[in-house]
Structure 1
Amino acid sequence: MNRRHPTYKGIYQRCTDTCPTDRCRTHRWAYTAETATGPDGKRTRYAKGGYATAKDARDARNEILHAHRAGEAVAGRARTFAEWSAEWLEAKVERGELRPSTARSYRDLLKNHLVPKIGKVKLTELRGEHLTRAYAETATVTSPSTVRRIHAMVSGCLTSAKRAGVAPRNVAPDAELPKRKPRRVEPWQPEHLGQLLDWLERHDERLLPVVLLTAHSGMRRGEALGLKWEDIDLDSGRVEIRRQRTTIAGKVQVSDETKTDSAARVYWLDESTCAELRRWRAQQHRERLAWGPAWNDGGWVFTHEDGKPLNPDVVSHRFTKAVRVAKLPPARFHDLRHYRAAAFIATGADAAQVAKAMGHASYSTTVNMYGYLIERKHREMAEAAAALTPWQRKTG
């Protein structure tokens, strides 16, 4: 007997009378799908099994139906990578599986790096060497991390193509990625940050608490500008990240999702930073009273005088201008995050502690960016520990 999924249409398990009545862990999942009537008056019926989970079977069913709805799955016609990748991305957006910023990034990666190189290659003819050449060419104009993002995207795209039956297999694992060179980050020294804060205190005091909080927490720009006062406990120094404010194609968007799962966590602030935030909150309260009913009460931490939240791109622009006018070494707003990581390392924190504190998606990210700083600190610690021993070799 076939046991149908209670909520997923067309999804079932090929169970027998001996299977448990509530949940079967033995049999794999399958799907059936029937397309709408075509110009020839006929329908096409699909059935495929062997999926480990009901969700896998559902996703495969959705992909094949979406392809037919778009009029692309024409019998006997092999589809190109450009055709399928566009449909695959559109389907993921329609199902709400991608954040707007991620969807835009995927579109740009496809348009700028993949479609010009392998867009015309048919999925039935696509091989690992096509991807290897495309990655090698892309590596000459972009960073190794971007090439790896492209590879992850291609792997997902071709996995879906295989599930939908428009590609014989996923050839992404056959591709070779360019060798990855360790990324060397050169963060500011403490005196650089101090000089900038002094300059902001005299010339752009509204930007000062944003810079101080970011540098003393390691938050991403979107996390800092997405804060509301309800997210911060100034008595304990605990800050919970619940949303991000970012810009996509010039428009500000608020997302309840953080950049990575590990980023959905808590930051801890020192007392001096909490004191500055208390000062800033008092100033904001005075502005609220001055504006009266016209003040925009959204609960945001960092605002204009009328209560409207700061624009992320404007914050970055003002930061870059302040760095230039203050005659400091060139730096982006995101480099404040690197400053925080370097400060952690300077205290003796190892790579695992830094990775956790910074919310990196993986330990390797921390090692690739800050490995040389960690090694340098470990050498300093070794020298300091050895100096504690009251002994020197006697000579002569």
Structure 2
Amino acid sequence: MVAGIDVERVRRETAGVGRVVHLNNAGAALQPRVVVEAVVAHLRREEGTGGYEAAQEAAGRIEGVYDSLARLVGAGREDIALVESATRAWDMAFYALPWAAGDRILTSRAEYASNALAFLQTARRHGVRVETVPDDADGQLDVGALRAMVDERVRLIAVTHVPTQGGLVNPAAEIGAVARAAGAVYLLDACQSVGQLPLDVGRIGCDLLTAPGRKFLRGPRGTGFLYCSPRIREQLDPPFIDLHAATWTSADDYLVRSDARRFESWEASYAARIGLGAAVDYALGIGLEAIEERTARLGAALRARLRALPGVRVHDRGARQCAIVTFTVEGRDSRDVARALRDRGINVSVSFAEYARWDLDARGLDAVVRASPHYYNTEAELDLLAEAVPAPAVGPAVGPAVVREKQEKKEEKEEERGKEE
């Protein structure tokens, strides 16, 4: 028993820990057996009795997923929409907002590429302004700077709670207080925080929150959810609707649902949704406070191990840090480092500059290795990663930017040679 978590029990209930050292939970965590069994059991019912019929049989359990997610984030069940990914949840919320030329979007420098691309597309379409709030001395969003930037033209404050490319935790509740005082809509991307940190939408003060099932929540891929506050729901026009999101009331009229399910579509993987519910119940059974304590401690322990290695640099920022750990090895391409670890049975991933240009470009980083332990990982597994990190190489790292530069020079030479010929 460690910090309220029976680590040996959760490892017994996680088949994958016997096969790999899985430190890629920020990508997709290993699922507990109960999640896999819930998904497979429903697929078996679909196999034996038909998809529609299996869904009718499991209607109570499917509805229970809304209750579980509401408990997870401190919301009402009518505030939850189930969708197939965090990106789809975020897009459904963002593109439902009404935009006008001159509107302002305030966001953090640590935003993920998909969010940034949506901002930039909306700026092109509607003439809105996208502005990044400066970081404070610790590298997180500067709440004071945010407060100073707010005016009546700010339509949206959109922030990623925990960025994909580092271990910092942005001050979500403090940002929420600024948003409420300004009357701006507050959209929180909880992609990396759900399942890792306790979340309470009332305390945070967000109007919209989006998250996936597959990461620290340990649910199936192809699942996600959106929280939408009743305070703003009627102001949002979903970017697309179908017969589930709305009712065709007459030949030339329709009525959109009043609850958050206005953001859903009719077709879905009910097996995956049942698995998502099982994952949420599993996390709630362990306790999010205990999960946060253990994952943060494992993250800090891994950083300490990596900092002790020659030629290794840890890049995490923030006054408060979580279980996402990013690092580089001097003279080594981060992709090669990740590949070397994978060859030793250790799963990590790589975050590239194009995933977070406002952040990584400013820090001169082409790519970083990302390791992300969860509560089922052990100190011994952290030791294995530290022992397997390749030694620094002589000379500068050949990262993606260097590769592109060499390729461009090669193409220029070939073009010049073609002209000469």
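What follows draws every value from the coordinates through simple rules; no lab data is involved. Because the structure is a prediction, the values reported are computed rather than measured. Cβ atoms are built from the backbone, for glycine too; each structure is taken alone.
Quick notes
- Of structures 1, 2, the largest value of relative contact order in percent (Cα under 8 Å, 6 or more apart) belongs to 2.
- Each of 1, 2 could give helix-only ellipticity at 222 nm (-39500 (n - 2.57) for each DSSP H run of 4 or more, over all residues; to 500), but the derived value -15000 comes from 1.
- Comparison of 1, 2 by distance in nm of label points 7 Å out along Cα→Cβ at positions 16 and 360 - largest value held by: 1
- When Rg/Rh (Cα atoms, Kirkwood Rh) is computed for each of 1, 2, the largest belongs to: 1
- Mean count of other Cβ atoms within 10 Å over residues 224-231 derived as 23.0 - corresponding label from 1, 2: 2
- Computed 12.1 for mean projected area of the Cα convex hull in nm², for residues 168-287 alone - originating structure among 1, 2: 1
- Origin of the value 1.08, where Cα Rg over 2.2 N^0.38 Å, for residues 120-239 alone was derived from one of 1, 2: 2
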